[in-house]
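Next up, some structures in structure tokens.
What follows draws every value from the coordinates through simple rules; no lab data is involved. The model shown is predicted, which means the values in this text are computed figures rather than measured ones. Cβ atoms are built from the backbone, for glycine too; each structure is taken alone.
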Structure P
Amino acid sequence: MEHLVFIINPKSGVEREKAILKAIDEKLDQTQFTYEIIHTEYAKHGTELARKAAQKGAYAVVAVGGDGSVNDIVAGLIGTDTALAIIPKGSGNGMARSMEIPLKEYEAIDVINRGNTIMMDIGYANDRPFISNAGVAFDALISKKFAKSTRRGFAIYSWLVTRYMWTYKEWEWQLKIDGEEIKEKAFIISVANGRQFGYNFQIAPGASWTDGLLDVVVIKKFPKILGGALVMRAMNGTITDSPFVDHFTAKEVVIHHPKLKLMQTDGDAHACENTIRFRLDEAKQKVIVP
């Protein structure tokens, strides 16, 4: 029998956790698996718990949460033989949606039962790992504002975007994409391993977490009145067809601005230096997928 470790953030709420525990009890194939449930207690605790689970030989660690929780757990699993599994319970669930992992817990557990695995690429931003995407400019600002909000969900995310979009001042950025230097005044620069931010907002609709390449999406300065049209393109997977968007694929990316102090990785905002170097490790992490 293989052993699973479910890592749950108690901030998800008592009722939500009860539903998850009920689904595990009723749906998990306990002829295949033994399991335990562990709760995170502080920031980045998921990384420590995942690392300990791998050291003890767990078959898989199940991240119960959103992209930020998955990111924490992957950081503890990289370089081990322990697989990652996901029960999506975050706000946007960008990577789970990209991987077509069901958002309903019973169906997500059935994916674990079937046990199909792939080897996922892992991105790095100044040696900080990310699974879905990392970025700067307006993207990082909204990640910071969203983290400070006491509410979650698409409505509050949309409200923040609408509130800050009109007053946001674009900078001229220096980029180096596989050695080619580019200067661009940009609203968002996203370096993606997965297709979307979450909520089906597809920032990099052609991205693949198994192709050995990073997708670089630059949303250039645009008339703000057209913001809604860009959102619609993102929702239907055509944002890279916009004349206000440049799209590249690369092995290595460097982003620089002398005033740069903030970036985001998998939706979590971080302080950073004024130069960020992005790279990719191919086929680095085993993941259970449909």
Structure Q
Amino acid sequence: MDPTCLDNLLAEEERRKFNEEGFLIVEDALPPAMIERLSGVLDRFYAERRAEGMKSHEAMFYPNFIGKDPAFFDLLDWPKTFPKVWDILGWNIFLYHAHCGVTPPIAPDAPRVRKTLGWHQDSGRVNVEMESHPRPRLSLKIAFFLSDVSEPGRGNFYVIPGSHLQDTLEKPADGASDPPGGMPVCVKPGTAVFFGRRLWHSASPNGSDVTRKVLFYGYGYRWIRTKDDMEIPKELFEQCDPIRKQILGAGLNCNGYFSPSEGDVPLYTWLKEHLGEEKVGSLRK
């Protein structure tokens, strides 16, 4: 793993913000060359979907994309973002879910009817079947924005700061208003937005002339099941270093996901060598 990642550990102010508000914005996480490269791959995906029959102006939701192009592998342990992931969750982690999206402008003749947004927490049945209050963190996502959503109305990601500590969300009865406190996340290309799965959030319509492009990388504990197929070509997997293999779900045996040895979690070994055993021991004991 790139040792320069140690220059991007979670600052105490970032930790406070993430714990209190449920999300964190990291500007300039991706350089222009990487933005251009990844954006080109998404353009190719979108063109393929259109050729398969997807309608004009229809948004593309594309899961299980990591193994589709080597360009996506570098973000698995990206030096400006991955250190903040293991500083929040600890070292027994992997990529349990990933999806990317392209949201073109809505059709010019589409009705502009104001509707409430689709507010939700992630993880589906976890929020029904796991008994705790507040709900457990378990996982987080990084949204890498490749397009300019620095103004509202561009298909922005909406959040309610601090709502990650609420198990329910009271929605206005009129069916056309959103809960109080909601805000669009307005960021420039190359920005990474971290958010916990418990944060109440929503997508929104794109009423602009800018196509929204974003990649979501979801990290969780290794004992969580994957949320999509996570199909990685064998030849690409074998080219990965041990830490990337851990991130992609490798392990020595099933018990190692619950009670890992160092062979299961090379990230732990790397952190111990570079940060010291005391610091690593404080990461999600």
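When Kirkwood radius over Cα pairs in Å is worked out for each of P, Q, structure Q gives the greatest result.
Please state which of the structures P, Q yields 14.5 when mean count of other Cβ atoms within 10 Å over residues 35-42 is computed from it. Present the calculation step by step, with values, prior to reporting the outcome.
Working: P: 14.5; Q: 17.2.
Only one of P, Q returns 14.5 for mean count of other Cβ atoms within 10 Å over residues 35-42, namely P.
The value 0.90 for FRET efficiency 1/(1 + (r/R0)^6) of positions 51 and 211 (r between Cβ atoms, R0 = 25 Å, to 0.05) was derived from one model only; which of P, Q is it? Structure of origin is Q. Largest in distance in nm of label points 7 Å out along Cα→Cβ at positions 19 and 243 among the labelled structures P, Q is structure P.
Who wins on Rg/Rh (Cα atoms, Kirkwood Rh), for residues 91-202 alone among P, Q, i.e. which is largest? Provide the component values of the computation, followed by the final result.
Working: P: 1.02; Q: 0.98.
Largest calculated value belongs to P.
With relative contact order in percent (Cα under 8 Å, 6 or more apart) derived from the coordinates and found to be 21, which of P, Q does the value describe?
Values: P: 21; Q: 29.
Value 21 for relative contact order in percent (Cα under 8 Å, 6 or more apart) corresponds to P out of P, Q.
Here helix-only ellipticity at 222 nm (-39500 (n - 2.57) for each DSSP H run of 4 or more, over all residues; to 500) was derived from just one of the structures P, Q, and that gives -6500; the source is Q.
Out of P, Q, which has the highest value for Rg/Rh (Cα atoms, Kirkwood Rh), for residues 3-74 alone? Across P, Q, Rg/Rh (Cα atoms, Kirkwood Rh), for residues 3-74 alone peaks for Q.
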